[in-house]
Structure P
Amino acid sequence: MAITLDQIKSLREKTGVSMQACKKALEEAKGDEAKAIEILRKKGEAKAVERGERSTGEGIVVSYIHSNNKIGVLVQFGCETDFVARSDDFQRLGRDIAMHIAAMNPLIIAPAEVSPELIEKEREIWKAQLAKEGKPQAMWDKIIAGKEKKFREEAALLTQAFVKNPEITIEKLISDAILKLGENIKLVRFTRYAL
């Protein structure tokens, strides 16, 4: 079975493990992501996944006000201990993500959280665009599915490319911090204010 790049990327974002290790685990698991995670955990490589199951009762609220004083962001982050909550690395992560939210204006945290009503509105717009472009109606479902996936990823904070390093997503940034700090970290909620 051929393993796709999307499967490898998805596993990497969930585990924080190298692309090569993800590919090997997926090949060994014959494409089954849950089995691949189990394989990585047995090898001790998927620490972020293990930590992701632990409770985050501590944390911080971070604020960011843009230099023009017209955009402000509040973000609530959870972690396991007060020790990590007070650490410079955790607070820097919070400030970086708050600044990213100010710059990129995500609508929600994860792609699955986009409301069905918003997706329905966008689908109507996409259908009108496809009709205007003269695309064959037989292709519409496939094209619209691709547009919906892209829309969800662009609207969701976790799947956006990090503004300070577009090579990684916010999800990967958090996953790297989990590995570095040795604790589960959760982005609980955020609010963006703009004049």
Structure Q
Amino acid sequence: MKLYIIRHGETTWNKQKRFQGQKDIPLSENGIALAQKVGQAMRDIPLDYVISSPLTRAIETARLVVAGRNVPLTTDKRIQELCFGDWEGQTADSPDTDLQEYMKYFHSAPLKCIRPPHGETFQDVCERTKSFLDELIHTPKYTDSNILISTHGAASRCLIHALDEESEDIWRGCIPPNCSVSIIEVNGGKATLLEQDKLYA
């Protein structure tokens, strides 16, 4: 099994550096173009299945990457983005004192971040994405498949974190660029990260 984990294309809120979370923001024109370029660059990679976050920007990205192919697409809520709750739509320079406290740890130690009001912690997302990955690995029909997983910045990093749960470096050095692809290979039930943030476009 080989998993191609893509972060969705750019949105206007990405450009404005807003907390997007589970707000259903579509791709921008640039995001569409980026996903189309990735689709062209990956056209020779056989893909058997697509599993996407149910959020529009992830589904749009997946469809653009596999455009012209007959690849079944399903969605799974466990790989949708971290919910920032009441902070969705805000930016990191908001005067909200709790949000400022949150930002102290967001990049350097996200597992220490407080829970956003009506939102999720990074640990919450780690747990649901690990559940997704474990189920995927142990589903017989996927054993010899190449699967495109269309997801989000924090969700993709939390999913990869399942491979090394002792580490506190959730971001693995950076927030993944839009439309970057991380590749995981699974053999005998063991998952290994082959490549991080490969840029096809």
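The value 47 for percent of Cα pairs over 18 Å apart, for residues 112-175 alone was derived from one model only; which of P, Q is it?
P
Please compute distance in nm of label points 7 Å out along Cα→Cβ at positions 72 and 160 for structures P, Q and give me the label with the greatest value.
Q
Of the structures labelled P, Q, one was used to calculate distance in nm of label points 7 Å out along Cα→Cβ at positions 40 and 184, giving 3.1. Name it.
Q
Taking relative contact order in percent (Cα under 8 Å, 6 or more apart) as the quantity of interest, name the structure among P, Q where it is greatest.
Structure Q comes out on top.
For structures P, Q, calculate Cα Rg over 2.2 N^0.38 Å and state which one comes out highest.
P
Out of P, Q, choose the structure whose coordinates give helix-only ellipticity at 222 nm (-39500 (n - 2.57) for each DSSP H run of 4 or more, over all residues; to 500) equal to -9000 when calculated.
The read-out was computed on structure Q.
Identify which of structures P, Q gives the largest calculated value of FRET efficiency 1/(1 + (r/R0)^6) of positions 24 and 120 (r between Cβ atoms, R0 = 41 Å, to 0.05).
Q
All of the numbers you see were taken from the coordinates with simple rules; none came from a lab. Model, not experiment: these values are computed from the prediction. Cβ atoms are built from the backbone, for glycine too; each structure is taken alone.
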